[in-house]
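What follows draws every value from the coordinates through simple rules; no lab data is involved. All values derive from a computational prediction rather than experimental measurement. Cβ atoms are built from the backbone, for glycine too; each structure is taken alone.
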Structure P
């Protein structure tokens, strides 16, 4: 089922990414952000539909602000400063159980930035990366998915030492190293095949930094799910679980790749 889903989804995603307008890709990112936010707030605000809907709206607002005002430091600072106060107001209006109120404020602050900001980086990467924008998005995906694939197979056949058993019992140190190796392979593939403008040294550095931190992003999402006692964040992607289950590492690799493009290009 996983393979069939990938075979159907990959050509559609690549067609929209390379042939469609940047706003079309941004629209797809917005849909994914809304679903991912709904999955996240279903964990943190399980008994409050209004708060969940508000969390989704805030996530889309974050995405909209960074899309519209990505070149305005003032607007981005205002977003960062105002979001905690909005989260507190939402929680005051939807107080619920006092014991979890502070955690819900934090979730309402973190969630929109985590999902809307992380996936929003992919929209900005497509728009602001110039002619290579779509290829940089593919690079971010390769760093995430190659790392995930390498970690799976290395862990399955070579795994001996647990990486972080309390959070993810199946992950191993050998799997993490295999994931890092596959991230390097993905970066080399990009450099020699479809992203020749990316210097080799930069490609290797991105693979190590983004690939390694992407695995940390995977662990972070596992931490959320384990703390709430669930296996998958959702079931919208056949054979893959929820949106968050598929983009947990991509949220990190996409952000780091965008920052690289932002800071390295004139």
Structure Q
């Protein structure tokens, strides 16, 4: 059984720097961590590996990411926790990608690895909150998608059963494999790396591919392949203070109305 877990490097601080020209996040890697939702995705993959492995089945977990070269450090951390290997898509041509271009690049990476039985992604990234990557990858792979998984019930190599969130609550669903699954952050807690895992991660294979190596069309990658782009980014201005409104209730209401109208809301 082959499982691919898509992970993203996100800033570990609220002090996010923006590129004034491209209006995209500056990712220098110095304070990057694995997206918390993707950490949950990795833990579910490792649990499947443990369960199926105990039953005598060979299960391989590969972590896949697109980012700057420093992202390899995070992939090796995932390997230290139990993944088998990693693939990093790293090329300036990938920079500035929106969700569509990102999903396309990741689907090329998945195709490079072969046909997986299961692709697991975090429900969303904490620096974007779009929750679009998983479903878009499923569309590109022409595979069923089970989104917002709250609890994985079973995955036997032919199908998966899980409780997923919906607008009306939660429901139990079953989907055949191969499939794509996105998971909520509280579905599981990622295990700590072992000493043996850390040592093994240093020598584990992490393949790094550029656009050509991934077999991707440059016109569908990065800013060139992004139909949506950020026009303007800014930090909201914070103001303190207040106004004291006096008078009878009717007078206070009238003054309050004038203040609200003056805000241009």
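Listed values, structure above:
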{"quantity": "Identity of the structure behind 24 (criterion: relative contact order in percent (Cα under 8 Å, 6 or more apart), calculated), options P, Q", "calculated": "Q"}
{"quantity": "Which of P, Q yields -25000 [helix-only ellipticity at 222 nm (-39500 (n - 2.57) for each DSSP H run of 4 or more, over all residues; to 500), calculated]", "calculated": "P"}
{"quantity": "Structures P, Q, by mean count of other Cβ atoms within 10 Å over residues 97-104: label with the highest value", "calculated": "Q"}
{"quantity": "Structure (P, Q) behind the derived value 35 of percent of Cα pairs over 28 Å apart", "calculated": "P"}
{"quantity": "Origin of the derived value 0.70 (FRET efficiency 1/(1 + (r/R0)^6) of positions 49 and 113 (r between Cβ atoms, R0 = 25 Å, to 0.05); candidates P, Q)", "calculated": "P"}
